[in-house]
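K.L.:
Below are structures written as structure tokens.
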Structure P
Amino acid sequence: MTKFNRGAPRYNRFLSRAGEQYEGSQFGFAAAGQPVLVTGAGGYIGSALVDAIAASGPAKIVLLDASEHNLFQVQQRLEAKHGQVPHEAILGSVTDTELLNSIFARYRPGMVYHAAALKHVSLLEHNPLAAVRENTLGTYTLARAAVQHGAASLVLVSTDKAVNPHSIMGVSKRLAELTMAALSSPQCRMNVVRLGNVIGSSGSVVPIFREQISRRGPVTVTHPDARRYFMSRHDAVEAILAGGAAECAGRILLPELGEPERIADLACFLIGAIANGSGKEIEIRFIGLRPGEKIEEALLFQTEIREGSAAGPLQVIRTPSPDPNELYKRMEQFAWHITSRDVMGLVGTICAMVPEYRPSSIILAATNNSGSVSG
């Protein structure tokens with residue numbers, strides 16, 4: 001019988017920091033005194049990033065989000081906590097070239113933090129066209145606008161799911177990472193901060209487990225041995241701000257993530273903590289890995305090289321970089337695949353760029369019948 005660790009002291013630290021307020025950061029100087037653009041500004045990470053940047057004294061914060069609700073919420077929060085900071089809330093997507101050109105031309109952001117993304121693994125397996133459009137083409141469109149309009153720095157928020165990806169979400173983020181490596185220059189430094197699972201983010205295991213425990217279970221876990229790298233939102237934001245302060249360019253920046261934790265241990269911990277000792281009858285049910293999921297994530301590709309550290313605890317990783325002209329051709333191909341709803345062509349182009357990608361059974365089935373996939 002599998003035994004689980006109910007103590008899990010690290011979870012206490014993660015969860016206790018989930019709602020921590022930001023009163024400034026040692027890495028906030030990168031944003032101080034200049035206009036800053038935050039994409040995905042209303043998301044779980046983006047809204048906390050906005051708090052931290054506001055506390056650092058920027059000239060202006062431009063909030064960009066595709067969700068009306070999230071954008072309204074982060075704007076209200078910013079006005080309540082940092083009303084003295086000039087800001088502009090813009091509803092729109094990073095895939096909108098004309099909108100991005102308008103934002104850069106009008107506000108001239110020197111720093112760009114790119115947190116906008118589609119992120120739900122299982123959902124995106126059924127919507128690969130949308131995943132690549134938003135996560136890959138959106139990043140490419142933003143990066144080109146940043147270069148064209150003279151932004152000094154662009155930081156992409158990525159994920160460990162981009163490494164040796166099995167999911168369309170993971171590979172779409174890997175393609176975004178390759179975009180940063182290819183288009184970075186001394187004039188516009190682009191770096192990637194590769195995060196683990198941020199505890200408490202919307203749609204992640206902690207909110208799901210909490211809701212399941214409130215209903216007295218069952219608490220659903222994919223596999224007894226499934227492990228993930230976990231980090232608090234506070235640590236994630238600090239890593240992103242450190243990425244903005246790093247002087248390197250075209251690199252993957254990796255925060256200290258410790259050892260991966262078993263998801264079943266986290267479930268046990270939450271059952272004990274939320275049920276106040278009365279959770280013995282709450283069942284943990286193992287439902288099997290879903291398409292696109294892995295038992296355990298990795299932090300590096302075999303082709304990546306460690307180059308030291310930057311901005312405190314961030315490891316600097318050199319990753320293979322495509323030629324910018326080749327990248328342009330591939331992005332044109334992606335755009336055509338999406339317009340023509342050609343999933344087979346999309347997957348072929350993805351595999352040409354990321355040979356480590358292992359498509360799931362859902363994606364392989366969709367290549368035989370592109371009309372079966374909605375996104």
Structure Q
Amino acid sequence: MRRETTAILLIVLALLSIGLITIYSVAAVKTNGMSLFWRQAACVAVGLGLMLYLATFFDYHRFGEPLFFRGIVGLALLLLVAVLIPGIGVEVNGATRWIRLPIIHQFQPSEIAKFALILLLARKLAENRDRIATLRGGFLPMAAITGAFVLLVLMERDLGIPAVMGSVAFLMIFMGGARWFYVFGSAIAGSAFIVAMIKTSPYRWQRLISFLDPFAHRNDGGFHLIQSLAAFARGSYGGVGPGAGEQKLFYLPAAHTDFIFAVWGEEMGLLGTAPVVAMFVAFLFLGMRIANAAPDLFGSLLAAGITMLISLQAAFNMGVTIGLLPTKGLTLPFVSYGGTAQIVFLAMAGILMNIGLQAGAYYEVRQEFAVAH
């Protein structure tokens with residue numbers, strides 16, 4: 001698994017470079033915009049240090065110890081509750097998803113909650129592997145854990161992150177041995193719940209209507225998508241060149257976060273966007289190979305959860321920018337601006353690489369044992 005681990009490291013470094021280049025391009029045209037770039041660069045440096053430490057010096061099995069996983073899960077739940085308290089949570093564009101801290105500009109608890117949910121499910125599924133096929137003793141407790149996290153994030157008026165968290169969680173539960181019809185039934189119920197959330201929320205319903213016909217809503221809900229599509233159209237095959245994009249000139253909202261892929265597409269064209277898609281596809285393939293070769297069920301589920309979370313969020317983000325999905329407010333992992341997300345994603349990449357390195361060592365020992373006998 002050393003080749004897979006090395007390939008993941010190279011993919012992460014390439015995506016980080018693309019992100020910093022694009023953020024620099026966007027920041028250069030904003031008033032005091034370079035502070036965004038330097039803040040992101042600092043978070044990348046911190047995240048890289050954490051990733052390398054977790055990959056090479058920290059045994060991922062320690063996350064399964066009660067002190068570690070209870071502490072991480074408890075902290076995540078505490079922060080998810082704290083962000084809902086007036087005076088602590090910061091409201092931006094009608095959503096309360098951030099906590100303002102003295103040194104860190106804004107901290108987003110839901111980013112830690114993603115990893116906490118994956119960690120908790122991996123631990124509990126491995127612990128209850130003999131009962132997961134049952135409904136009351138296996139599946140329902142895992143579904144309840146998922147529901148608790150999803151509902152807390154939903155209370156922040158966020159639908160995109162809960163959708164990703166729920167999808168990854170039920171895929172993990174299925175991989176852990178749950179019966180397919182339990183998972184399928186939950187998927188139907190979850191889809192119905194999302195539809196109900198959209199139907200009963202005027203701004204979400206308007207966002208869906210705008211997605212179905214953005215040009216009929218060019219001055220309100222469809223504006224983001226139209227500008228994103230214009231960026232890709234202008235970029236065509238070869239792009240307009242690094243730094244020469246025009247959509248970032250206050251035409252395309254959230255150019256350095258949710259729609260950074262469109263900025264990259266305008267400046268680098270299909271020749272630049274196709275490798276990004278290929279890297280995330282390769283990340284999914286390599287991560288699942290590591291999960292399949294992990295020394296134990298806990299490591300396998302943890303690796304699979306991390307891989308699916310990063311890959312699925314990337315697919316959602318890129319799908320939004322090209323008009324395949326409604327706008328959800330999801331960033332592109334390793335590329336978009338966002339300190340909390342960057343550090344957490346890099347930490348998860350480090351854990352994935354640690355599992356890969358231990359899987360490689362386990363495979364070598366197993367091969368030596370087979371030859372000896």
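Taken together, the values in this text are just the output of simple stated rules run on the coordinates, not laboratory data. From a predicted model like this one, the values you see are computed outputs, not experimental measurements. Cβ atoms are built from the backbone, for glycine too; each structure is taken alone.
K.L.:
Given a computed value of 19 for relative contact order in percent (Cα under 8 Å, 6 or more apart), which structure among P, Q does it belong to?
P.N.:
The correct label is P.
K.L.:
Assuming 3.0 is distance in nm of label points 7 Å out along Cα→Cβ at positions 121 and 241 as calculated from a single structure, say which of P, Q it is.
P.N.:
Going through each structure in turn, the value belongs to P.
K.L.:
So mean count of other Cβ atoms within 10 Å over residues 233-240, computed for just one structure, reads 15.4; which one of P, Q is that?
P.N.:
Label of the originating structure: Q.
K.L.:
Taking 2.6 as the value of distance in nm of label points 7 Å out along Cα→Cβ at positions 201 and 225 derived from one of the structures shown (P, Q), identify that structure.
P.N.:
The value was obtained from structure P.
K.L.:
Can you rank P, Q by FRET efficiency 1/(1 + (r/R0)^6) of positions 81 and 313 (r between Cβ atoms, R0 = 25 Å, to 0.05) and just name the one with the largest value?
P.N.:
Between P, Q, the highest calculated value is found for Q.
K.L.:
Given 1.00 as the derived value for FRET efficiency 1/(1 + (r/R0)^6) of positions 41 and 89 (r between Cβ atoms, R0 = 25 Å, to 0.05), which of the supplied structures P, Q does it correspond to?
P.N.:
Label of the originating structure: P.
K.L.:
Moving to a separate point now. Have a look at P, Q and say which one yields -23500 for helix-only ellipticity at 222 nm (-39500 (n - 2.57) for each DSSP H run of 4 or more, over all residues; to 500), as calculated.
P.N.:
The structure behind it is Q.
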